[in-house]
Every structure is written in structure tokens, then in C-alpha cells.
Structure I
Amino acid sequence: MFRSPIPSVSIPSTDLLSYVFGGSDPVDPGLPILISPENPDHENISKPQAKDLVQRLARGLQVAGFQPGNTTCLFSSNNIYQPIISLGSVAAGGVWTGMNPGLSDGEVKRHLTNSDTKFLFCCPTLRVKALRGASECGIPKANVFTITPLTTKDPTQNPWTSLLAHGSSPWTSFNDEATAKSTTACLYPTSGTSGLPKLAMLSHHNVISAAVLLNEVERRDYQVRQVMLWPMFHAASLIWSHITPLRQGWQTYIPSRFDPSKFLDIVGQFQCTDTGMAPAMMLAVLHIDRPDHEKRRKLSSMRYGICGSAPVGPELERRWREIIPSNCPWSTAYGMTELTGVVSKVHYPVHDNTSSVGALIPNTEAMLFDDEGIEITAYNQPGELFIRGPTVFKGYYKNRVATHECLESGFIRTGDVVYIESESKKLFILDRKKDLIKVRGFQVAPAELESELFSHPGVVEAAVVGITNASGMECPRAYVVRRPESMVSEAELVNYLGSRLSSYKRLTGGVCFMEALPRNANGKLAKKELRELAAREHRSSRL
């Protein structure tokens, strides 16, 4: 059994709303917390205003027919009102869920149906699609509300603000751990470790635990001003967008979408200190046509950053550190929706350049198992990671079979192969278990090959999968996106890796060039599609 090197702490046994709007450290009541960087003077919400809006929305939902246990769904790009609507749903006795704005009509229908959504909130640009989905699922048009600024009065849009005119309603509070653990606060979409999309049930206790273990254990010694770049429908953003800002008074600038150039301008204009990003976002910032000295100037106020959703290779990390302040710790984090987001990271103010994903958060235990199911108890030995702790989700909504498959004695099976370093207790992710390639008895981690490919100046993106060659042996193949001006060839890339890695890691399966790599609805690389493509090509070559 492996444990966090950070001492365990107590978790409040309370409801989510009492946690968010409580706290022993006072927050300036006039301080804007949720802020639109496009209109900061007129679109901002303080902590007292947020509490008032949440209670008024709760009452409005109840008047509109919202019942305890009902679900609201948010279908929108990022905005400052999403935390209010989400928490207002909980205050009304229900749960919230969210959808990717890029979903197709069929995916919208599936999500609304699977989540049992009763009320739908959407941004103006998605109202037509939202109404189509609602009609397909039997949700009344009157229950589809448009997320607009507080001053919007257009009744044709059925603005969400119309729900604020019925007074306020206090939420049902409790101080009981069993109730906090059994009461669902939100449903987040996930594919789990395998299979079709599912909905992870996160309890009040899950969410509070994550907020405490991520952001209260490591108190900042400065006023946080963060930029929220992660999509707010995704569990990765949950604690940093909905919970900690209001709990601790973190000023949070929320652009509607990520634009690398605007990101630099927001940080520079508002002297932002913190942010969370995906590797693709870091790459986009590096690639914009601005000199590095200007990027460094814009980012000079940064004090802490966190990166998640995909591995960050050494080359990307090196290039990124060239434009952020030297005193700014930058952490690669690891987590899952089923773990209420992040479960390991480099904790502020520690600096790390080892390409680890940091140490386990407090109160968390891990076990590792080899391919034969035998427990690994030694440090520095790779194995499949199982996690247990207060952030492990309740289960999948209305899917007991999938829940049973991934939860064992309170441990969740992550499907990721890691090792834990003996001295620092940091985790190093090798790869998804099913992604590992077996070459002549040796295990090859695609992430290592992808990192080396990315370091080539002619490569924008790369993904490596295992294919079966004519001899029936597994070997690595790379799918590569070249830079627009690049003429790099297959032979050049094969030789490039051959000169940098062991012989059994050579790209003996070849290199295939693509315009873009396939991704799923959450923006993650869809390696399954690449494996299927490789399998079809293999079958064709045998005909």
C-alpha cells in the first residue's frame, strides 16, 4: 500500500453549499470573484452576490416545478454564471450535469436522456440545438433557459434571470458524514477506463474533499487571480471554477473560449497569478506569432500553474519553462472524473522538472498490480494503479455493472500504469495499460516515443500505437501531423527516433502522416480510432 507523503487532514462533514459559502477566513464582500475578462466592470460576481443569486435561483427552480433529486443540465461555453446555476441546482435539492458545446444532436439527446435532465440551461448560440434536444427528450420548452447577463430582459430568449424574481430559498443543510457521502451533487460525463460514455456521480463529500485536499492543504501566500481555461462541463475544472474561488476568494477570470493570444493579454492586463491548461493549450501559446520576450512579459505575474488531461513531454515542458517566470512552479497533474478530478500533483510552492505528476493528495492510498494481478509493494516498479480515498466517486449513474467493474473494495481501477519513486513519492505515468506495446518481450510506452517525436522541429503532434506486422509480431507505428512548412519524411523520423532510443523502440511499424489526429468529445486523443485504422490497413495488406 502506498500513501500520500502529506499528512491526512479532516474533511468537513457538511453539505456543499454550507462549505462553499462558509469558511473561517473572511473574503472581502466587495471583491469580484467570478469575472468576465471581456466585460470586467459590468459582468462580475462577488461572494455575497453569488450566495444571493444561488438562493434566488433555488426558489425560482422550485416555483417552476423542480423537485428534489431532479437534474439541471448546462450546455454552454464558459461563463461566470455556470457556477451559480450549478450551485443553485444543488440548493434546490437537485444535481447538475454539463455537456460539451460541440456535441452532435444525437449526443445531446443521449446525454439528456441518460442524465434524466428536467431543466436545460444553454448559451444563446446553442439555444436552437438545445431546443431540438429538449423536444426529443420530452423537456418542455419552458424549461429551456438561456444563460445571459443579469441585465438581459429579452423574454423571447427565456433568460435564466426570469427565475430570480420569486424571492429566495435557503438550502437544506446537514452536518452528517453519511448524508454527505450518499447525496449526489453532480453528474460528470466520462468514458471511464473503457466502454461507452457514462455519468460519474460525485457526492457532496467527494467535492468538498477534493477542494480541501487540493487547495486548502496548500495555502497560497498571495491573492490568487486565476484564468479559467479548462471547459467548465469537465470535471477537471470543477474545484477551480465552482468551489475554491467562492470558498477562498480566488478572483477567477473566465473567458468564453480559449484563444492563445487572448490568454496572454488577459494574464498581462489583470496580472493573473494562476491557471490550469492542457498540453495542447501550452503548445498553442508557444506557436502564436509573438516573440518570446513579449510572452515572458505578459506571463511575468504568474505564480503557479497546473497542466492536466494528457502527458507533458520533456521537450514541451522545457520550452514552456522558457516563457514563464523562473519562480513559478508548474505542475503536471493526474486524475480522472471518477476521482473528482485531480488526485496527484506537485504541491505549491514545490518546483519539479522530473516529468512526474507529483505526489498523491492527502488522505489518499494507492495499490499497484502487475499483469498477473499480483500486488507490487516495492517502489520504482511499474504496475496498474488503483486508488482509494475520499474523492473516489459514488459510482456510475444507473449503471451498476460498470460501477462494479471499476470499484473493488473502495479502490478504483484506473487502467493506468505508473511507478512511484522511492524518495520523493512522486508518481510517474508510463501509459494506459492497454496502450503498452510488447516488442520482443520488452514493454514500449507510446508516451515516450511521442515525446521524442514532438521534439523534432517538423512535428506538431504525434500518436504511437501498436500494430501487428506480417510476422504477427507487435511493433510501434506513429501517426504524425507535420508543421505546415515541414517536408519531414517517414525515413527521417524513423532514423531520428532510432538515434535517440533503444533499438526495440524503433518505429518498425512505420510512420503515417495525417492532417489532424482524431479526438473524442472531451478533446482527448482517440487512440482507439488509430488502432482500428491500423487494423484495417493490416487486413488490406494481406489481401
Structure II
Amino acid sequence: MKAARKDIKINHYVIILILLLTGLSAASRWWNVSHQTEEILKTARIQAHLTFEKDMLYRQWVASQGGVYVAVSERTPPNPYLSVPNRDVKTSAGQTLTLVNPAYMTRQINEMAAKANTSYGHLTSLNPIRPGNSPDPWEKSALQSFEKGVKEVYEIEKIGGEDHMRLMRPFVTEEPCLKCHALQGYKVGDIRGGISVSIPMKPFYTLLETSRNRLSLIHGIVWLFFVVLIAWGGKQLKDAHGSLSVSENRFRELFDKMKSGVAVYEAKDEGNDFFLTDFNRAAEKIDQVSKTDVVGRSILRIFPAVKEFGLFEVLQNVWKDGIPRHHPVSQYKDGRIEGWRENYLYKLPSGEVVAIYDDVTEKRKREEEVRILAVTDPLTGLYNRRGFMTLADRQIKAATRTNKKMSLLFIDIDGLKRINDTLGHEEGDRALVSAANVLKQTFRESDMMARMGGDEFAVLAVDAAEIPEIVIKRLAEQIVLHNAAPDRLYEISMSIGATVYDPKAPCSLDDLISRADTLMYEQKKMKSVNTLETGR
């Protein structure tokens, strides 16, 4: 569902990009077409200017010659509107010539150009000598504007149903012009009319259409290329998101199903605080808190004892140097939760620090149980021989350093074999337990009591200054009390060998036990002196 939403979002982005691209492409084409249209119109105006200048050169040359004589013909009859002396003359050969003034020449050239459907001009005036030189409406408007000071008029105008670039400039009276127009009252410098030039726009429109088609093709190809590129990019992005989504789902599945707790921290205030950014289900179970209650909050608020626990300093060090670290098994306790935790921390490329940890409380308990079993006699709950030898050796070394005496008693339960043979081994085990209870009631918790094996016990009275006889007497009293209880099937009897460890004359634990063991067997042989019995 999440991946589908991402795909829809990507599709929206693709559509937006294509729309933007389409808009940009259309705007670019419009600008280029507009620019080329302006250039085409400018070119048409330039051609109109050239045509105008050419016509003016023709006129100026003819005017400078005072006109030219040509043979009278059907195409060039005498000009009825030219009232000058010697308009028509005969050559010595008898050929009739007529004077062609600038206006007559220009008119004939323009008529030829009009028939050829090319650029042509027209000399006109608001006060023409020849009625045929009268202006059309556009020319009349231009002539009127010249009287207001306008120097040039140009415009696209339809002539014969087709567009033409029309350009018109005022015609200023010059000295040669007065030969024909003085009778109209013109003076040198007066505006007596204008010359218009008309350029057919069809060739320019053809060129513009070709250019527009080329621009459309180029823009279309570019647009299509980028549309394909955007669509391909969108597909790649969706594929990447799909792969990322699969990867994220896989990661989230692993993250949430890990048996170890995982917490992700982001450093704040230069590493003086850390905020949780992620928290898996195992972590929720271990720390008895919901992910929604911890994400975005400070570790110092969620786990107030984290500094005493030692994890906060490790977090800071991993964040600073990026070196993974192991925070050994330690006990966390803050009033809300407590337990033993083991943490492994490392830094992500993003700068966040990940803590992977386990609640090892039960493991710790089992280890403690195993440790206790390793040094404890399962029947009596006292230390076994291994535990006694290990811990007693440490006590002797400590006593040597502190110069304190200790008493060692080596004890044998009398008649245990007879109890096993007559009452059974279960009763024999109960006899051993009873003997252990007598020892527990006689000695302090700080003293070390052990079942060394079979029916032999040992006691190391730590920090005991009493002489062995006093300790033995206290033990005998407890035996009497035990045996005085009603319904006893038998009485407990012990043979005891006692010796003292003196730091001034140090010896090994084995030597100390050997001395006590020897004394115990001597007492066993001398029952009347060293063995305490009740109800024998």
C-alpha cells in the first residue's frame, strides 16, 4: 500500500514535469516564431527601403538630366500632363521624340513591375497633375500624416487580396522638380506628395512557414526526447522505490523480529544528549515501554539511570570517534525497570548510533545458579569441596594480609554407615542434612561451612579469635539441642579436629586441613575424650 502511494506520487511528478516541459516547449516555439516573424517583417521593410532608394535614384538621374527623349510609341505616347516647351521634337531624320520626365519614367517602370508581380512603387500626391496618380485610401492617410511631420509610414496591407509590405515616404520638392510643378505653386523644400513601395509578402510568408515548420519539428523532437527521458526516469525511480520498499520492508521485518533489542539514537547538543529515532519490538518488551512513547524523546528522560548504567558515556564515545564498542553485562535499575543488559554499539553513516542489546537477567540468574551449583553441595546447601577450597584459600590470603587468626574444624559424622545400613540411604541423607543444620545454627553466616564429601564436613571460622575448645563446646551444645527433640530415630554424633591458622606462622590450606584431619581421626580413636555422643 505504501509503495503504491509512492508510485502515484511519482506519476504525479512525471505528469507535472511533462506539463512544464510542454509549456516551456510551447513558449519557446512561440518566442522563436515571433522573433522570426519580426525578422521576416524587418527583411520585407529593408527590401521596401531598397526599392524606394532605387526608385529615387532613377528619378534623381532623370531629373538631373531635365528628362530624357525617347521615341514616341504605343507604350510611350507623349505625356499630355507635361506642359513644358519642346515636349515633342523631331530628329534630323524626321523621327518624333517625346520628353519623359521622372514621374512618367517611374510610372512605366512600376507598371512593368506590377505585371511581373514583384515589388513596385507609386508616385502620388494629394494634388496630382495626372488623375491616375491619385492616392488610394492607405496612401492618402500616409500623405496626410506627412503634413503632420511623420517621416515614414509602413504597414502590411492587402492589395488584390494578398498581403503586401507597404512603405511610403514624403516626396520633397527639389530644384529640378519645378520644371514641371512650378505652375502648382510648389517651392523647393515643399512636400508635394510621396512615393509608396509595395512588396508582395507571399515569398516571405513561404520562408516564414518553412521556418515555422522547422521550428515545430525541432521543438517536437526535443519535447518527445525529454518526455521519453522523463517517463524513463519516472520508471527508473518507481523501480528504485520498489526495490527500496522491498528492502525497507525486509529491513523492518528483520528489525521488528529480532530477538535482541535495537535502539537508534541521534545526537543532540553536540553529543550532550541523545534522542531515540527508532525502537524495535524486542526493545519495547525488554524496556517495558511503547515505541510511540520513546521516539523523539531524550534518553535521559526515558532511562534516567543511563549514566550510572555506563551506557551514556559509551554512546558519546561511539558518536565521537565512530569506533564500535561493547558495553559489558551491567545491571540497570531506575525504579521503573531493572535487569541485566549487554550492549553492542556502532555508528551509522547517517551519524546515528545504534545500540543492539539483550536482557541477560535470566541468563545471569542461570549462570549464578550454575556457579552456586559448582561450589555448593546439592544435598546440604553448604559449600562443596571445590567451593570450600577456592574460597577458603582466598580467606587465608586475606587473613595473612590483615594479620587475623581463623579456626578450622574438620568434622566426621559418627555412625553414618550404620544409619545407611539399618535405616536406608535416604535416612542417611537426612542425617547429613541434620548435621548441616546443626552447623548452620552454630556458626555465623560469614563463616565458611562445607561438606567435603561423604560424611566429612569442614568449617572455617572467619575472624574468629576464640580458641577451638570454645567453638567445639558451642557445637556440642547445638548437637545436644538437636538430639533432645522428640521422635528422633537416632542421635547425631560428630568427631571433630580443630586447629588455628596463625598469620604469624602461615601455612597452606592443604596443610591446615591435614592438621585438622589428623586431630579428627585421633579423637575418633579416643572416643572417651574427643567424641561427643548422646543416647548411645
Structure III
Amino acid sequence: MWRKHRRCLLLVILFMTLVLVFLIVKDIHIDSTTDRRRFLEENGMLRATIKPEFNKGFNTETQRVVHLDLKGAPPRLSYLKVLLPALAAHGCDTLLIEYEDMFPYTGKIVNISARNSYTIKEVRELLTQAHDLGLEVIPLVQTFGHLEHVLKLKDWSHLREVPPYPQAICPSNPDSFLLIQEMISQVMAFHVGARYIHIGADEVFHLGICPLCVRSNINPTHLFINHVLKIAQYITEKYPNVKPIIWDDMMRSWSKETLKNSKLSDTIEPMVWVYSRNVFETLRYPQWRTYLDVFPKLWVAGAFKGASKPTSVFPDLMTRYENQRSWLGAFKTLNDKSHPQIVGYVLTGWSRHDHFSVLCEILPASLPSLFLNLAVIKEPDSEKSILLKKWGKALSCASTQAANLDALPDVPEFLWYCSFPGSDLFKLLIQLSILKSNVATIEKTITQNQGWMTDYNVRHNFTSPWRIIEDYTRLRVFPTLNNLNIIRKNITTTMNKYFDFYSTNEFLQQKVLPLQNTLLNLSKTLDRLIVKTTWPRRPLS
């Protein structure tokens, strides 16, 4: 009898060993912890642990996604290797990577890549680290609007919907689809285990305008539907296990009937993006209800950076925080039994408002916002005191006692005593913001508020040298200019640790050089005005 039991026990052990070996081999093709969980679920090994209600609404199974917008300013891989473990440790389980011109395209579309794009090796290293951390990766490839990085080029300018504007691609030109196929194919070759691909399709401002589209006699709505369906069909046929995602904004004005008849709910999952303090001030509540009725699965997106002014240095912390709180309030309209699953909650972090725009709220300046909002969406029911502690811990802060979540400034004072990845650059940007304010005060005081160096004085070379020298001394113009020279050097050295030379140089040209030029121009004007020792009688005209 014992031998029989021992034989059975050995068979069980052998079976479990084979299952384990199979899982390890299978893991080669699985891209993240979430995929492994899904594999176990599909093979009947985790079903008992997953509650049925997790298939509906916003819950602990909803993916917490951080958007990495790489366009035109790629963070150094060494920086991401420090940042990604911190994200994984504080609530992020998925990355939405928008490569834009930073992907290393090859062959006939090689010139789509920026000259400082990531190398093939760097992309593989990035994806390997994400995998090792259990982070699922969703690539984002724009396929309709926001194709400026492609359509700006002479090689692809013939595909523009409106010839002068390199924003949207013509959906009626057969070459457009061939280009999009090639872009998707090259990106997906790096994301073999991906379950999703985001195909953009937001802000298609120009549609149904070009001669080809006009001759098709198809209205703009159906041009949009046909184009998205064609791309989605290509993806599902070539990559059967990959689900396309699109931004929702082009569908917001549609009726429920139009949305149902479009068949988009059969092929794509929408990502509903709203970045305002009150979600339903931007997204009409009836449209939200329509989405809930039509789509079995939804994604939503708030923002942790890049959603305010296109020239901002720091995110508006209060708006970003209230944006997530408003989304969490919107989820209370969901009915677990009849409404769709919220597959993922994305914190978008735009580097620019579009390809041609200047840099906006670079990543090190935005990490306090990112970690705060990760904490909010990770455990939405946490008390504010608990939330503050988690925020401070994520940022390695000495204390958050002085913080008030009901009245957050853009840069709370306690952040000066934190040591998160990039905090040294963050502190330099605080100093830069103070200098920017000083320069603005100097310029306005000297050229507008005081009466000796206005446009009239300069135009007629007619002023009191003593008065303007007094103003320059009192307002500390030359010490401020010296401080700008110092901070420019410090930002250059520090920022080069986190970004390449080109991104650093661009940032300096946009944020520091204009301040220096303002004071230098004032100084040149001063030099010209004070050399004069005699002046004419009035009138001066």
C-alpha cells in the first residue's frame, strides 16, 4: 500500500515539475507579470482567487499605467534604470511608451527616427528591464493625427491631409496605410509579448479635406471609422493576441447609434482622456454613459504632467491631484453588474504639446506629481494623512508634515528636502524659477513702472543716467545676470546626467538663454543711454 501511495506521490511531483518547466519556458514569450497572471487564469490555475466583480468597473485588477512620452527628449537609459524600479515599487504595473521619433526605425523609414533616437540595443535594454520588474509594456504608435514627426519630412509630405500642415495623414491614400503598416511592424518586432498596442488617433484636426477624401464622398466620421478599422484589422490579423487601443476624443460628438454601428467596440478599446479638475466639465456625462453602454472594456487617462501651459517648468500639482480625484469620483457612476471593466488607468506625462512644441515639464521636475498621483490611483480610499506619508516615502523626503493636499502649490516647500531620482535637477529648476521671476520684475520695473527707460526714453535717447543707474543697482541687475550664468553651468552639468546633450541644449535655449538675453539687452540699452552728456530742448519729436 505504501509503495502505491509513494508511486502516486512521485507522479504528482513529476506532474508539478513538468508544469513548472512549462511555465518557465512559456515565460520567454510572456511580457509581464500581468501576462503570467493571465496565462495562469486561462489555464485554470488562478480562477478561484479572482473575484467575479473584478471583471467590472475600477478595482484592484485595473492596471496602473505610467505614460513615457519620449518625443524629442529621450531620458538617458541610466536614468530610466533608476526610475523604473521606483515606479514599480510604488504602484505602477504598466508602461505606455510613446516613442515617436525616438524609435530606431530602419530600412525605408529610417529617416523617421531623430538623429538622437534610442539605439536598437537601448530599446532592448529598456524592455528587458521593464520585463524583469514585472512591468507590462504597451507601445504607442500614432497612426492618424499627430504624425508631425513623419509628415514634416519631404519623403512623406505627399501623405498630408492638408498640404501646408504636417499634422494628419490622408486616410484615402493607399501609401498612408503602407507607411503605417511598416511603422507598426517594426515597433511590434520589439514587443513580441505585448497584449496591447495604442494606435493614437486623437486630435485629427484635418479630415475629409484633401481631393482624394472629397472624391470618396465619405463623410469625416466614416473616414475616421474606416481608417481605424483598417488598422485594427491589420493588427488583429497579424498579431491575434494584441488588442488595439485608441484615444477617445474623435468619438465624443457621436451619437450612441453611430458608435454602435461603427463596430469599433468589436475591434478596439478606447482610452478616455480628460486632464481637467472636473472630468465632466470636459467630457459630457451623457457621452460617458454612451461609452459605458457601448464598450465592454474602457481605459481612462488623467495626467501627471504636460497638460497645462506648453511652456511650464513644473506641473500644476493641485490640478493634477484634483484631476485624479475627479476621475475616481466618475467611477462611482459605474454599476458592477452592467458596466464595463476599466482595464487601465493611465497617468499621461506629455513632454511636448506636439512635435513642434517646446519642452514641457521635464521628467525630473514632474516626479513629485507622478508619485503623488500614483499613490492616489493605487489606493484611492486612503486617508489624506496616509497618502501624504506614502508620497513622502516614494520621494525619500525628510517630512511631509507641512504639506496640505487641499491647497497644494506647484512646488511645496518640503520637496526641497527630498532625494528622489533627479531631485538635484529639480532643485536647480526651483532656483531658475526664482531667477525668472526676478528678471520679469526687473524688466517690468525698469521699462514700464519707472519713467526713465521706457520705450519713449530709449527711442529718443532722453533720460537721466543717474536715475537708471540707481534702478540697476537697486534691482541687482548685474548680480542677477551673474547668477543666471552660474545656474546655466549647473543645469548643463546636472541635466546631462539625465538627458542627452541635445535635449539639455534645447532646454537651455528655451528656459535660460531668453532670461540672459533680456538682461543683456537692458544692459546694452543702459550703456547707450548713459554715455550721453547733453540733451536737446523739448519738443523731442
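Values quoted throughout were computed directly from the atomic coordinates according to the rules given, and no laboratory measurement underlies them. Just so you know, these numbers come straight off a predicted model, no measurement behind them.
Here are the numbers for this structure:
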read-out: Which entry (I, II, III) yields the derived value 25.7 for mean projected area of the Cα convex hull in nm²; value: I
read-out: Test item: helix-only ellipticity at 222 nm (-39500 (n - 2.57) for each DSSP H run of 4 or more, over all residues; to 500) calculated as -17000, pick one of I, II, III; value: II
